[in-house]
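Each value in this text was obtained by applying a stated rule to the coordinates, not by laboratory testing. Quick caveat: nothing in here was measured; it's all calculated off a predicted structure. Cβ atoms are built from the backbone, for glycine too; each structure is taken alone.
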Structure P
Amino acid sequence: MKEFIPKCQFCYGGMSVQEIACKKCNITMRGDFLIPKMARLSVGEQKFIEEFVLAGGNLKELGTKMRISYPTVRARLDRVIKSLESLKDEAGERKQNILDAIENGKVSAEEGARLIKELDA
């Protein structure tokens, strides 16, 4: 199975999931599926978070395990934090766009509420 890459390798835009399938019963669903924030991080950032959690959140232990210095581990963690903050800012902008669309009558209140709930998931 291929790894999910959150950015387009051609234009670097965000990717979306349009189809999901069950290998066991062969059911396929099509639509526009929300990708969790953690899955929108780069593969390297996801692997770093996995190692961080497995190290019990201990940066010194993580540095020892990865054979890199504490300042390097801290710098990587800071980059992951910035990435997550930018995803949060992105969600805030999308919420405002949805609210503007409701106000302008382009989207119903019910549809807008659904879209905002998806962003918060």
Structure Q
Amino acid sequence: MTDGSADASAELVASLAGERGWSVGAAESLTSGAVASALGAAPDASSWFRGAVVAYSSEVKRNLFYVDPGPVVSARCAAQMARAAAALLGAHAAVATTGAGGPDPQDDQPVGTVFIAVFTPQGEVVD
């Protein structure tokens, strides 16, 4: 997430958070802190960005984010991470990433599989 599209996305998040008066957090696995880096560099981040937690191992996801037993490369895991990050960080909204980064498949998912979840006061979306 170091290209121009990441910067543009972070600026959009900054704008929306400011308009709504929301704080934002992140839970990352696959992206290893890249989301936090982009959000932290966005305009006025200190006023809306609460922080992020990088949980690369399955065990950490389960212990810290209370992810259910089973595959962690899944839409369910991403959604649970986003909800837990919002609660843990005291944020109105949170984004979470998980996936199979390689070099081998994980949880029967091919390398390159990505799940992103966004939790807001209006609900959640997972893609």
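Determine which structure produced the value -12000 for helix-only ellipticity at 222 nm (-39500 (n - 2.57) for each DSSP H run of 4 or more, over all residues; to 500), calculated from the coordinates; the candidates are P, Q. Answer by label: Q. With mean count of other Cβ atoms within 10 Å over residues 84-91 derived from the coordinates and found to be 12.8, which of P, Q does the value describe? This value belongs to structure P.
A value of 33, 21, 13 for semi-axes √(5λ) of the Cα gyration tensor in Å, calculated from one of P, Q, originates in structure P.
Supply the structure label, taken from P, Q, corresponding to relative contact order in percent (Cα under 8 Å, 6 or more apart) with the calculated value 24. Here the read-out was taken from Q.
As an exercise: distance in nm of label points 7 Å out along Cα→Cβ at positions 28 and 44, calculated from one structure in P, Q, equals 3.5. Which structure is it?
Label of the originating structure: P.
Taking distance in nm of label points 7 Å out along Cα→Cβ at positions 52 and 108 as the criterion, the largest value within structures P, Q is that of P.
Once mean count of other Cβ atoms within 10 Å over residues 60-67 is computed for every structure in P, Q, the highest value turns out to be that of Q.
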